[in-house]
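Peer 1: Given below, in the form of structure tokens, are the structures.
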Structure I
């Protein structure tokens, strides 16, 4: 909800202290001692009120000699830290799918709680991190199963499954076939195309 454009400095200060996201784009604030300007929602340490100056827009702040905060990126039109966070988690999961992944360790690495990561993942991808990782692994396994020379046991371990039984169970749940059935069906389709 957008707030009225005519606000007192006290109202602006309260928005800064409470990191109120609803004031995003209505005003910006600069910190004289650091020369940095921020959005009202910035989670950086709250400065002393005496060191704060308010601006109507980012251009005014830059022209006033302030540089943008690296935490809240006030010079960017859209600031979605949750989206950035979930993309970072997804990139980590995608790059390490073939290893044992503990979402709670990833959440620590990103500096947030596991519950927060789970909530963001469900919101953006419709899956929990564990469900996403399993789906990603099954998709990679399906690609490898189309290659006749790679053994199914090897595929299970190459795609990060810790046991063959878990691999078979997850694959069948997601694809509707066992890995062997999927491979035979895929190879049969390739043979028909060649004929």
Structure II
């Protein structure tokens, strides 16, 4: 069988992983049986991907990230260095809770900054932007910019990762892409 991805010689890839074409898997990364990587994912050094995890196409995982069972990342997600997912809400060393993992979904195009923590069961909306060091303890809406501990929303972001400034009509333009966005009733949508 032809291998259509790159894996560094120190990477550990258990039998039963699904790895899409064009993926790059770097030093000391461990892919556990039953995980799935879409095409063109890039996993930095010292990354762990647990059984049942699904990463969509073009997911970028920076160094020192563990993606635990229960996490699903859609396409074009960015996971910053040393960010953290949890998958049990009340862990105890002496109490086995395998099979009680809580699902977290990171939607298309979302970015999670370095050293951020995502408490399980809280989904991250499309193109949301989680600031470095933030601790997410609730769902994050699409296009939201959240920072702090606990994370609180301080604004909105474009699909190109720029802060959106809405006018009195609820319209904003991304200065890089020139795409227009509308804010209505606390929800941001991209205009055609």
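Peer 1: Have a look at I, II and say which one yields 8, 26, 20, 16, 12, 11, 6, 1, 0 for P(r) over Cα pairs in 10 Å bins from 0, in percent, as calculated. Kindly include the intermediate steps, with their values, before the conclusion.
Peer 2: On the way: I: 8, 26, 20, 16, 12, 11, 6, 1, 0; II: 10, 35, 32, 18, 5, 1.
Going through each structure in turn, the value belongs to I.
Peer 1: Hey, another quick one. From which structure (I, II) was helix-only ellipticity at 222 nm (-39500 (n - 2.57) for each DSSP H run of 4 or more, over all residues; to 500) calculated, if the value obtained is 0? Provide the component values of the computation, followed by the final result.
Peer 2: Numbers: I: -16000; II: 0.
Label of the source structure: II.
Peer 1: Still on this structure, please answer the following. Can you spot which of I, II the value 21.2 was calculated from, given it is mean count of other Cβ atoms within 10 Å over residues 42-49? Spell out each step's value before the answer.
Peer 2: Details: I: 13.0; II: 21.2.
It must be structure II, since only it matches.
Peer 1: Another one. Please compute distance in nm of label points 7 Å out along Cα→Cβ at positions 74 and 106 for structures I, II and give me the label with the greatest value. If you can, show how the numbers build up before the last one.
Peer 2: Numbers: I: 3.3; II: 1.4.
By distance in nm of label points 7 Å out along Cα→Cβ at positions 74 and 106, the leading structure of I, II is I.
Read-outs: derived from the displayed coordinates by stated rules, not from any lab. Bear in mind the structure is a predicted one, so any value in this text is a computation, not a measurement. Cβ atoms are built from the backbone, for glycine too; each structure is taken alone.
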